[in-house]
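Read-outs throughout are calculated quantities, based only on the coordinates presented, and are distinct from any laboratory measurement. These figures come from a predicted structure and were not determined experimentally. Cβ atoms are built from the backbone, for glycine too; each structure is taken alone.
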Structure I
């Protein structure tokens with residue numbers, strides 16, 4: 001069972017960001033599937049660490065893109081990324097301390113991240129970039 005499948009509602013209108021979002025979603029789904037299969041330990045922690053690294057890279061790439069495109073809400077968006085990363089880090093630290101045991105709250109956080117952040121906040125920078133390209 002997955003957290004969420006990629007569909008058009010997650011398309012922010014920027015190919016690179018869409019590919020990165022798809023990669024994050026894939027890692028989230030792999031993590032969820034591992035937990036559902038009863039896995040813990042190194043296998044789960046490796047996926048979790050890959051998700052963390054991909055998240056850091058994506059946030060940097062997204063912030064660079066927003067800054068280059070002159071996105072007017074860049075600073076606010078960056079603060080939101082910092083908050084998401086802080087929350088993710090807290091969940092990751094707890095998972096490492098428990099040898100890869102992942103709580104339901106972590107998956108609630110991930111789903112909220114996908115629905116509120118990508119479908120809501122990230123959707124705002126695509127039209128800005130498209131205006132600049134035309």
Structure II
């Protein structure tokens with residue numbers, strides 16, 4: 001998926017006013033996700049996303065942090081300046097678009113590393129067959 005299409009979908013799903021707002025929210029959500037998954041998984045995901053969004057997944061860090069959905073949403077909120085409930089909306093707009101943009105195997109691999117409540121943010125009830 002090209003950058004313009006990715007951001008158009010995020011903008012529509014999140015009901016954002018501008019492409020820039022959709023890009024800012026996308027970067028914030030991907031950054032928060034990158035802190036939760038392994039560097040290898042982040043690299044695999046980044047390879048399937050358009051530049052410059054892929055850059056949000058490349059962090060200088062070691063092991064992934066272990067935290068649940070609520071902490072993930074707090075981190076997204078911290079990056080965007082939104083309330084946690086709005087961060088849930090933001091995360092869902094971005095991660096459901098990620099699920100459309102990357103292979104099903106990649107989504108399943110991501111979801112297998114995350115607590116089950118993350119699947120809702122990807123627009124999935126769980127792992128796909």
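As an exercise: distance in nm of label points 7 Å out along Cα→Cβ at positions 18 and 66, calculated from one structure in I, II, equals 2.0. Which structure is it?
Label of the source structure: I.
With relative contact order in percent (Cα under 8 Å, 6 or more apart) as the yardstick, tell me which of I, II scores highest.
With respect to relative contact order in percent (Cα under 8 Å, 6 or more apart), the highest-scoring structure among I, II is I.
Of structures I, II, which gives -19000 when helix-only ellipticity at 222 nm (-39500 (n - 2.57) for each DSSP H run of 4 or more, over all residues; to 500) is computed from the coordinates?
Computing helix-only ellipticity at 222 nm (-39500 (n - 2.57) for each DSSP H run of 4 or more, over all residues; to 500) on every structure in I, II gives -19000 only for II.
One of I, II was used to compute semi-axes √(5λ) of the Cα gyration tensor in Å, and the result was 19, 16, 15. Which label is that? Don't skip to the end; give the middle numbers.
Details: I: 29, 15, 11; II: 19, 16, 15.
The read-out comes from structure II.
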